[in-house]
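The following blocks contain the structures, represented as structure tokens.
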Structure P
Amino acid sequence: MHLKTRAICAAVTLLAAGHAAAQTTDTLRAAAEKAVSGNPEVTARFNAFRSATDAVDVARGGFLPRVDLNASVGKDNDRINGRLPTESQSLTRSAVGLSLTQLLWDGLGTRGEVTRLSHDRLARYFELLETTEQTVLEAARAHFDVQRFRRLVQLAEDNYVQHRYAFLQIQSRYKAGVGRGVDLEQAGARVALAESNLATEQANLHDVTVRYQRIVGEMPPAQLNALSLLKQGVPASPGEAMANSLKGSAAISASIENLRAARAQAQARESAYQPRVEARVRSSAGRNVDGIQDQTRNSAAEIVLNWNLYNGGSDQARVRQQVGLMNQAADLRDRTCRETRQVAAIAYNDTRKLTEQLVYLERNTLAIEKARDAYRQQFDIGQRSLLDLLNAENEVYTARRAYANAEHDLALAYARTHAAMNQLGTQLGIARTDKLADEAVGWAADGDAPARCPVVVGELSSSDRAALDARAEGMKANAPAPAGSAPKR
């Protein structure tokens, strides 16, 4: 079956695969499916690929014969004034002809053009894959952001309720004559700040919701699945993550195919130095042709050679131009590789950093919540000031907000890591059903792999916690004794 017939919008047709892997990502997977199937960027890439496929067929037509049919009919009027009497003649002429032209040799120019366009077609295919993967990532980012800011709005609402509760307590004390007016003013100021924070979070939620609508094509559902961390499939080391990203990146594959297309174009340009040889067969029949009243038939078969000997140096300039474009394509390939390596390294490092950070943030949140509860009890019996209590409430809100942000950042970091390795769609349980490019099966970079993009892991030295603790102990030992403490004997 012809490739073009098989490519019926299958580029953006997705089906769920791997039910076990997708049980916790239903709304996320649904968002990714809808984004890919309806996103204009994806469909634009698909149309570019389909156009490149037709361009290959256009070039292949140069291998086949060209058949032309020519026909004409008209009336000729001749008048001779030099004779007496004046002679005139009127004839109706008609002619029909059929010709066939077959290319025999053009210095491999047509073959080079087919090769170039085939590589260009593969480049468009890999660009389609890259755009699809990035669209899945953007859908995941939009999904996580809606989850994030819905959670932050809840935290801001809780923070407002706590500050409002404290304000009502102070107001009751003030009305009973046992509270100070300055405390009431301070509590009112903190309530206003809590209201401002709530308004900010609601505005942020509106923005990410509209962004979700732009990417996915519809508003997010009222209920989203619980936040899921896509840990499965993440490599155990940063070196492995970068190696997988360089191996699986569709962007790098597209840049390599662009280089191969430029190389094929440079080789095709050299066909201008060769002769062009064609076989031509033609046959024609006519009546009253050339003003002669008769019937004619003519048939011919010939080999025609055309060899340009001088063209003002244009052919040599075109070859040099294409060599420059080929070198440019190699530079762009290496740049794409470096960018891919950077994205993979940063995303993978974020998964490790945020995993560690969440432990500390959870510990911080629990400790601050306990301190806040103790401050509230002490405030009720007069052992803590209102400022102490309100500061504790703000610290709880800040700690919970930081933990929620880090948790969603970690989920996004895992998604970014999978996308860098071109595996996010697979990880979400999504598989393409298309068979768009048979040439992509078993595709390899071979000798065209990036030359200036080694897999080097940039490990930064982490802080020595033991040394930092020792510095703190030294500061404690050198600190002056607390006032009122008894000297050691």
Structure Q
Amino acid sequence: LIRRLYLLGFSLGGLLLATQAAVGLLRWVLYQLGGATTSVGDLSLIGPLAGLLVGLPLWVLAWRLAQALFYGPDSGERESALRRFYLHAVVFFSALAAVSGATLLLAGLLRQAFGLDPQGDFRGPLPVVLITAVTWAYHSLTLRADTARIRELPRQAGVRRLSWYLVGSIGLAAALIGLGGVLSALIRALDAASFGDDLREQLAWSIAALAAGLPVWALIWRRAQGAATPDGPAGDDERGALVRRIYLYGFLFVATLTILSGLVYIVFRLLRAALGDPLPGSLLADLAQAIAFSLIAAGVLAYHGGILRGEGRRRQAAEATRAAELRVAVLDLADGSFGRAVVERLRRELPGLALRPIGLTPAAATAMGAAADPRGLPAQLAEADLIVGPWQVAVPQTAGAEVAQAVGASPARKLLLPSLAEGWAWAGVETWSDEAASGQIVHAVRQVLSGEPIQPARPMTPLAIVGTIIGVILLLIILVSLAVVIGNVLV
């Protein structure tokens, strides 16, 4: 780990120096080719040349050593999540810089195309776009080569998904902001006497943001959807990944908030107009931005909501298929209240599950509705894939030698509940009611069906609830502030 940190740290430092120097050097060349419009002396070459002479060899040396270790005999280097994190971080930040630079570049070109006064110089953002695009492409190809060489581990897949959805979020946000600006400008133009400079300015920036962000999102989203579409464990993992669900639900949340805020503003303005409060300008122009972003948010809500609903149906169908193939034996050696609660809960929440209730006492058999089986307990448990019951069924002193031996001899996976018993105690385990225990068992059976490690379902603590509420409030404040800033830029 220390060696990886050392090499990747020096590689990152050299890469930053080299890219910054390359941007400065390319910018100097462009200024020289541009004639006398901008005067840049030879002294401005000192910084870029020094950075390139130091940064490029440093990056080449450190990165070649890192590559040699990756292609060497040590499998730990190929399974490292740190290398994936480094590559995806470079891809993310280079994509962010490329999209930002492309937006500035396209906005300047569109301003000139729309007959507006030039603002800035294209030779400023162009080197940033070119150099960061090369950096992005190289590290993306490296990631693709890594994936083709080795099987992706869960930690590496998590880093890859995080990078994909972060870059995709940047592209989609830029595209949506640009599309909203374009639609808003067109709505305002319907009520304008002429297509003035303010509308052309807004249209230039909006088209630039749309053109810069849409290809980035389309490229990343195509990969993400391609990984999440297939059936099987790999597709299930992609569809159920936490970062994907955060991405989808995050855009659903932002879209819903945008629609609500837009509708509130539209109704507010219409009521003011109906009550005779004069508006400083045209009503349609005043409502253009709210209408535009509300319509786009409705499209985002429909698209991402449709994806979530489709994945939910696929998840339920896959879960039902796996449930039908999983034979679950539920044991109870007391009065049957525990076994009945578990069986009813499993039948209600996992209706396709192949259940076999087994009461080890006459009262339990009656309460659970267990059918008599002349083959005996060992034969019944030998056919099970999963055995559910209190922990006592596995202990001869509490369940009897015959029951404990049958449970232990069964090849099924055992899912035991830490229930109370006189003279026995569980350290660090809370006592649950039958209802809470049945909920934990259903949660564990779902994890078994999904191939996940069994972890208890933990309800949110009061402190976590308060923290979540505070986080949501802060997020709302940030989103509202961002919406105000975007509105001031585009209007």
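No lab work stands behind these numbers, since they all come straight from the coordinates. What you see is a predicted model; the values in this text were computed from it and never measured. Cβ atoms are built from the backbone, for glycine too; each structure is taken alone.
Quick one: helix-only ellipticity at 222 nm (-39500 (n - 2.57) for each DSSP H run of 4 or more, over all residues; to 500) came out at -25000 when computed from one of P, Q, so which one is it?
Structure of origin is Q.
Out of P, Q, which one gives 219 for volume of the Cα convex hull per residue in Å³ as computed from the coordinates?
It was calculated from structure Q.
Which one of P, Q has relative contact order in percent (Cα under 8 Å, 6 or more apart), as calculated from the coordinates, equal to 25?
Answer by label: P.
Mean projected area of the Cα convex hull in nm², for residues 238-405 alone was computed and gave 23.9; which structure, P, Q, did it come from?
Here the read-out was taken from P.
Something else: Who wins on distance in nm of label points 7 Å out along Cα→Cβ at positions 46 and 110 among P, Q, i.e. which is largest?
Q
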